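Several structures are given next for inspection.
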Structure 1
Amino acid sequence: MKTIEAILAEHPFFQGLDPRHLHEAAHGANEDKFDVHAYIFNEGEKAGKFYVLRKGKVVLEGISPSDELIAIDTLEAGDVLGWSWLLQPYHWQYSARVIETAQLIVLDGVYLREKCEEDHDFGYELVKRAMQAIAQRLQAARTQMLYGRPTRSIL
């Protein structure tokens, strides 16, 4: 059985990360499973975790100005989710609902944020990778607004 650190090393988001930084990222991480219809996190709640989706599907949802629930993006195995722990005020900006039983690696976002402050090389590398994934989510939101359907992210 592989360790969480070994699993993360093979994940596209973490590939090529300095082994010392990979070790920090894996610190305190654990595996978790969510059943269909379960919420991993809810918009507005305090954010403190970062998720690596290993199996299953998750839909990111937001509430429109008219109080409608809108699908922003659908995530699958290999994707990462949950960036709100990185930026103040540290509350989830969207909700994440499981649509196919999901197995995830759960990382401690608060710990990662503290490590980013202590080690700016680690912080810069993590933020660069996060920005790439966030840009993909913005593109997915744009597609949703223009065409009325969620897309699948690459990362």
Structure 2
Amino acid sequence: MVENPEAQIKLGKSYYHGDGVVKNHQEAVKWFTKAAEQGHAKGQWSLGLCYYKGIGVAKNYKEAVKWFRKSAEQGDAQGQSHLGVCYNQGEGVPQDYKEAVKWFTKAAEQGDEMGQYRLGLCYYKAEGVTYDYKEAVKWWTKAAKQGNARAMELLKKGKSK
């Protein structure tokens, strides 16, 4: 039997959100796992997110990192952003700001708003990079243009100083 990871992701999302079916996070995890095990980047990211948040499975940061890394290494921007968060926070891996910046940059350069917001924070807080307010504002502006409320708030605060 040929399995279709795209269809598995769609079915998993339907169960995750309760879209057309009764919401069932365990069932969502089942379908995300099927896609992830076939090497589907979005399936890997989705499964990683379930482990990261403890939705449908027990919260497990190491397992989340495993799946985020597989997704990230395939160039998936959301996987890269979430892997960056894990390194930034020291969740499932030793805290490593430089590694976080590496993954946030990859995501941000692909237009991922969370990666842009987080990369801006790294420049603002001098985590893994040298403090650079202009660079922080550059990335927050990109994230804000995509609707990132936290980036918008930081930009607003900066202008009111």
Structure 3
Amino acid sequence: MFVNAPANLTIFREPTVIEHAGVYLVASPLTQKVSTIDPSRRIADLTKSLPSDTIKIGITHGAMAIPGKHQPNDFPIDLTAASRAGLDYLAVGHWHNWQVYDSGRLVMPGTPEPDNFDHPESGFVACVEIRAHNIPPTVEKLFVATLRWEADEFDFVDAEMQN
């Protein structure tokens, strides 16, 4: 997959740090189907060697470690993972509804298109502004969905009787 990716696209296949214009992007991609290990812990390990006064943005995938709402082997991410890793922002993918944790530093925007009725907070992307290191980011919830799920009721018995 992505064998001939364009030059302007970065595919994260292993934990990586990329520096651009004095900002660090710290990625922790998944390399297996299930795990009980929080993938954001790798981000915390990688940030230890970075300058403490710079903007650091993390990216990973997994389930928020909310008791009773996640499976233990579904990459459980601590709700304070961004702060624990010294990040200014942590983008997380997995669940399909918009969620914000860790004083706005951790956002799971959900899917950009609703995929069923059980995800009323899907259809958004996060527009993130980070003004400086250690200042909470401004996160704007932008609606981008083009699809909408609707439920219609139709009584076939009444329709048959009228004919």
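Some observations on this one:
- Computed 28 for relative contact order in percent (Cα under 8 Å, 6 or more apart) - originating structure among 1, 2, 3: 1
- Origin of the value 15.1, 48, where Rg and Dmax of the Cα atoms in Å was derived from one of 1, 2, 3: 1
- Test item: helix-only ellipticity at 222 nm (-39500 (n - 2.57) for each DSSP H run of 4 or more, over all residues; to 500) calculated as -11000, pick one of 1, 2, 3: 1
- Structures 1, 2, 3, by FRET efficiency 1/(1 + (r/R0)^6) of positions 103 and 119 (r between Cβ atoms, R0 = 30 Å, to 0.05): label with the highest value: 2
A short reminder: the numbers here are calculations on the coordinates, not readings from a lab. Quick caveat, the model's predicted, so the values are computed rather than measured. Cβ atoms are built from the backbone, for glycine too; each structure is taken alone.
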